[in-house]
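Listed below are the structures to be examined.
Read-outs: derived from the displayed coordinates by stated rules, not from any lab. It should be emphasised that the depicted structure is a prediction, and the values quoted were computed from it without experimental measurement. Cβ atoms are built from the backbone, for glycine too; each structure is taken alone.
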Structure I
Amino acid sequence: MRLSALFLRIGVFVFAALVSVFAAKATVAVVEDRSVVSVRETLIDRGYDWTSVLGDGLQVILEGQAPTEATRFRAISAAGSIVDASRVIDNMGVAESANFAAPDFVVEILRNDSGVSLIGLIPTATDREALAARITSLAKGQPVTDLLETADYPMPDTWRPAMNYALRALEILPRSKISVKADRVTVNAISDSAAEKSRLETSLARNKPEGVRIGVTISAPRPVISPYTIRFTKDAEGVRFDACAADSPQAEGAIVAAAIAVGFVGKSNCVQALGVPSRTWSAAVVKSINAVEALGGGTFTISDTDISLSALEGTDQVTFDTVVGELENALPDVFALAAELPTAPQAGAVGPPQFSATLGPEGAVQLRGRVPDDLVNVTAENYAMAKFGQSKVTMGTRVVEGLPNGWPVRVLASIDALSKLSNGSVVVEPDLVTIKGNTGIPTAQADITGLLIEKLGQSAEFDIDVTYVKELDPIAGLPTPEECVAQIGSVTKDRKILFDPGSASITVDTQPVVDDIADILKKCSNLRIQIAGYTDSQGGEDMNQQLSQQRATAVLDALRVRRVPVNTFEAVGYGEADPIATNDTEDGREANRRIEFKLIVPEATAEEPTTLEAVEETPSE
């Protein structure tokens, strides 16, 4: 009985153990199934349907190919929000990232008086050393801050032309901000004057790279004028401004509108400038114009706050007094008026003394007329030589007594006024200075007016008839790249640059040809020139290519020595490629031994560059 009871107890214990094991396994299976189902549903709800969820006991295994590392991490986090994170096993992979889009290459360049700074992303294929050397060169000793990063992605086709254009712009713009992208270059800069702005815009408009949009904004600060001057005349010759200044577009509009109302026709030469002496400037000018109209004609000059009004000869005294009185009372308090009614000259009066100076188109200057003493005569001669050159001045003056007071000042002022012209004359009389001629300076008439008012006083009488001629303007008259090429072609039409046989040394006899080409190129701004060297087919191909490269480089160096800006030039040797004649005859071989100047312009990138055969070598290699 005792043994049976023991076996019974052991059997009960074993049975209970088996029941516990089976119960535990069932519980784990239920937990595993529920965990897998819950995690799978959560991942699908969140868009991670590329995952596979497996159960291994209490562990949840995630498998699948995640599109990115970030997506993989978010899938793990989503599973960890359903079950304990320690139970999540990550067996997921990440897709290859070869299809990632290349980044946008962008460079921001800033240049000011403190130096040059660059920041942005450039292709790894960029020659950093060459770029740094070029930036350092154009910085001209100023510090350069290089914060550029690189990315190893293919360089866009238009990246290099865009960057080259930006660097050319940076070279001529000392105060600028330039943004460079593969398809666009944006230039923002400040110039010193309106004339400088025009010159820079002309330079930047040339040689735009094809396929790259260009945006150029150049601002010119308003000049400061002192004294602030305007001179207006209405007489038998018409209505005109000899000088005009305004402090705002609104002020200029009011002044011009008043002038048009009394007969002014054409484009005004008003300059918007700083330095206006009063906010009521335009009101004073408009009232003065109306006063001239009420008088039937005359001239008024305003210098800062002093107004000088002169009526025409023959104006009725009563009308003159009435108009002057009304103007005095209508002017703002800050302005002071001085009015004059000229009297007709008496019959039989002796003609006034004169001094005249003429400037010929070739630059020769002749001084004639009367001067009060030898000192003034020598001073006038030296002053003219300083303005026009010692060899250009011819004296024909005469020393006489009894000249009016202030005559020396009028003589020197007239010479100064003549220097504003390209050709013309100036005649000085006691009561009148007359200037006539042509000029290449757009503001010459206003400049001469201001000069005479400053030297002779605002009440001085002068008659200015100056014509602006675009061809005489050193900026507007700059030759185009095509004109420069045509000029080089004219110089080299009947003359050749020769090299010593078998070498890259330019012969002494043909150095003047290079001098003439250099003189032309100095007048041409921002040309992109390729100096291409060619040989005939005699000799080895590699040797011919090397010789042609050396000769092209020799021409480039010869131009550099003559102080031609060759930073946009390149020398390339093509050897025996592209013959222009047969190599079976001596004449043909001589024709093939040549150097060509190729003008690289955007329009020519799809075809052949504009080519000029400017240089030929000696018949011997």
Structure II
Amino acid sequence: MNIKIKLPDGAIKEFSEKITVLDVAKSISEGLANASLAGIVDGKKVDLDHEIDHDAEVAIITFKSEEGPDIYWHSTAHLMAQAVKQLFPKVKVTIGPAIENGFYYDFDSEKAFSEEDLVLIEERMKELSNEKLPYVRKEVSRNEAMEIFKKMDEPYKLEILNEIPEDEILSLYTQGDFTDLCRGPHLAHTGKIKAFKLLRSSGAYWRGDEKNKMLKRIYGISFPSPKELKVYLNNLEEAKKRDHRKIGKELDLFSINDDIGPGLVLWHPKGALIRHFIESYWKNQHLEYGYDLVYTPHIGKGHLWETSGHLSFYKEGMYNPMEMDGIDYYVKPMNCPFHIMIYKSSKRSYRDLPMKLAELGTVYRNELSGALHGLMRVRGFTQDDAHIICTPDQLESEVEKLLDFSLMVLGKFGFENFEIYLSTMPEKSVGDPEEWKAATESLRKAIEKHNLDYKIDEGGGAFYGPKIDIKIKDALNRSWQCTTIQFDFNLPTRFEMDYIGSDNQAHRPYMIHRALLGSIERFFGTLIEYHAGNFPVWLCPIQVKILPISDATSEYADEVLTALKAKGIRAEIDERSEKINFKVREAEMAKIPYMFVLGGKEAETNSVSVRRHTKGNLGVVSLTEAIDLVLNDKE
């Protein structure tokens, strides 16, 4: 027997007998073998003890691999569930997936888990980790699995199994006295889980349905080393300080009032002023880049949403219809059909294209109450929407312009580090495969022309077209979804869109959806957390706080205010009879970027003592120099 193993770098390893994934890792290096979590054999994720008896392509998964954290966190979820079952035998287990940052497991428990309970569970997890219990995979039929979980008296597992076809082969994973239904793969043994922390407990409905029983959920995180865990927990504390809900309240930017309705935002004067600056910049840049601004209604007839397909695919996310003149009207969940109707209001020629329609359109979506989260997930929001309608030969250049425009605008708000994903054709899709290929290639070429790193999300496109997603990375290495550039081969067909080509024949145009900021609400929440409330100077409601040391300099303070306003700088005077240190501290807490401290000497010399928020004293400069300092501040 001669088995050839092809590695990701193209190297070939040869073996004289069947081997495991771990054997392949050992053949490369002992360090890789120690760091290995699982493997990928011919595109399929498998455990380290998976046997290979044929020529194959093999990749080793470590925690640094894209697939690594999910496997590590899912294995830790199983470890936590085992500890919970040992400590609280009457508890019933449900599901425990890996999530974006860590894992959770839902339990049917009579009482909530207290902080003391979490400490006990952690201690038991450490004991089980030290035992280095192997994660053992066993394949069984559905009926065999049913018998196993009946004996274990786990009704939620039985409910899941009841929805699986009888002839399907399933996998169970067992470590010690705990068995769970799971596809895997998992770590070799519990000793691989070196550092973990249970973060919090909360309630969660079974399967996210409010009609079902409320379960008790425990969230956790784990890493291969205590150092990595420490960094994560420190970042978590910093994230709490940056929470947009906390800062929004401290700076009096917005609120959400239950008397009005959950997920509906009240913009306070300071927040509304920042929003005004965002929207004004957005509009001006769109006009400069050749877009036409439009406004559309908040409601539309039911047949419009039938044509678009929303009533078939998205009805549960739409609010109940209102009847007028015997016709059902729905509040719009998105703006696309309205922009299409503007396009169709006249006969279009190839000479009219590309047509670029942009709108700050407020939409409403019936999000589940449990999914609502400050500004990040709301029920009413203003989408910065645009649709580019073009001919096939305009496609590539329009995508390049879109990407250039998107990065330029995001940079204006101080965002510099990005993650870019190209999502390709899924198994179920609409449209001509050749059009899909052309659209995907135009996206790829645009990304590569900008020399940007990107990842391919194979099959991750919507059923109606491929897309680019741009996520920003913040100081805590968190990702925030902003721009989406999404092709649509579906709506142009549904709405029978066309244009007259140079051959005098009707042709179907291409359409691109583009949300640059995502939504004003979510973007504002992202902006708050990214900058920790220390907004770029051009966005701040108050850019300069004038701080006279005493009443003797109040007249000069008025002169400074007049000079600042004449240059378009937003400023105000703190005229309170408080000590200067108190005034400085208040301005710092309000995150005002500049403080001009005025004493007798400054009044005599027509100068100011400048303080910069978070940086401290910058010294005494002339009033003219201080004004230039503010106007030229790009931070």
Structure III
Amino acid sequence: MAEIEVSIAGKSASFASGVTAFDAVKELCSSKQRKKTLAVHAGDQQLDLTTVLEADVELTPIMVGSAEGLDLLRHSGAHIMAQAVVELFGKDVQVAIGPSTADGFYYDFDRDTPFTPDDFAAIEKKVKQIVGQNLPFSRQTMSRDEAISYFKEKDQVYKVELIEDLAEDEVSLYSQGSFVDLCRGPHIPHTGFMRSFKIMRLAGAYWRGDEKRPMLQRLYATAFFDPKELKKYLHVLEEAKKRDHRKLGRELELFTINDQVGPGLALWLPKGALVRKLIEDYWREEHYKHGYDLLFSPHIAKRDMWATSGHLDFYSEDMFSSMDVEGVEYQLKPMNCPFHIGIYKFKKRSYRDFPLRWCELGTVYRYERTGALQGLMRVRGFTQDDAHIFVLPSQLEEEIFNILDFNLKVLEAFGFTEYDIFLSTRPEKSVGTDDNWERSTNALKLALEKKGLAFEVDPGEGVFYGPKIDIKIKDVLGRSWQCSTIQVDFNLPERFAITYTGDDNAEHQPIMIHRALMGSLERFFGVLIEHYAGAFPLWLAPVQVKILNITDNQLDFAEVVYQQLRQAGIRVEKDIRNEKLNFKIREAQVAKVPFMVILGDKEVETNQVTVRLRSGKNLDPMPVAQLAEHILVEASIRG
């Protein structure tokens, strides 16, 4: 019998042909590793442990506790939940699809009787029973026609439709216990690995996302290897509810979205507008220090410009319909970049001018479907903290390095010091030469390496005109948010035929870098609200001090204190209502005001103020000038 060579982590052994991946893991891994191995990698392919190995191969175990392992668990969890539903509710249940998601999984069902939250406990109990049976996941293959016949016999019409749409002559099915499902796999070895499981919610979903097809019932759930991880996850969700920017935005009077104005179009209320001004002021100051010039551009442009830029070819689904202006079609802008190219073309450019660093807080408009809108996180009109840098080819790598430095400094100023970085490469639908893509991708990669930043390659997730670096910040709850991006573009300079005169007196094409540090101001503000639970750091707090009097005897002194603090540049409000002090304090704390100045007869006599912090701590009495100095020093600290 022929032998094959199998290696794992540098250790190898010869096996008789027909050995399984599990046999190889058992031989080449320690007992501890073996118990935690769920599946294996063979190159880019994931394999079940029951897979028969036919040729020499290097395997990499997929372990309990890894991100891939968790995804595998949740993928298998969808099958386990579907089994529980079928066993509980009988053959009238049609099963559709059940993929894993970023934080769990879901499964779509068609059933005459709607599920209710009251069903969750019964389903979870049945899942627990299935898990306790340690049922193995078993893979089998069938011809396409056999599989169609098999699911027709079971009256599973959705599975039949899925198989009929497949091009393959052979399909794979997985079973655990009595439940059989169409699936490419792989799966965990048996159901017993899913030690913690919870149904999160119920929703409706059209079959295959088509509103003309049946409405299915979607059960969302999540699973972890360790019950402690589930408990932690549920705690984060509960905390996230308290921090929901939509709830706090209303309570703190920061922003509103009005149906009469339209969904996805935010109205900034005075306090929110003040925070936005503080963000924008800091943004402009830092850009000036880093050698940028400020631009402004219109909100519409001729449709022809968007044809030249390529947006009509690659982005039209996300653009609003055009409008007729005196027989010429105009378009609301989804991007700022073509306008900045128009500014570049204002005059002839020399190699001595570079780099050209231009920035704009430009409001753009994108056609987001109503179902995708979510507070400030997903809107139809938003302001990008946009910048476009035009560089010589020799300046590309250094400029990207400088942008990274600047980017991380700005994020730190707002309290974000943890992030994941991704290098996104060429997508299938793209423009440009192979040489330009390779050159720009390498420049991004080298800048990240030179900066000493860990990153992951995200294959095929670049934009149509070039590769990019995405920085996903992590908030206080450990959630990731896409904000910063750095994109290299050879395409637009070529499409708009922009050039510069080189030191050889010939015309050359510059390279364009697209860059956003915060991304959308709306989304960034929403993330800030949730990160700080509305209790902004002092430099961003819309109201830094609230003056609270005890009786009307302190009204004159309250006005004096108010004017002194205001003249010092401190954002201050008075609460001189005829209410009890404790009531005023509670309201100020709910409003997340950092400093509360309490004035009674004693404070009037001593010409000092008593200060209470929003944490509940009290400071020693002090003169108003001393308090102002203390606040100004603390407010100068960012990050």
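Some notes on this structure:
- Look at distance in nm of label points 7 Å out along Cα→Cβ at positions 82 and 514 for each of I, II, III: the largest one is in I.
- Which of I, II, III leads on distance in nm of label points 7 Å out along Cα→Cβ at positions 450 and 482, largest value: I
- Value 96, 75, 58, calculated as Cα extents along the principal axes in Å, assigned to which of I, II, III: III
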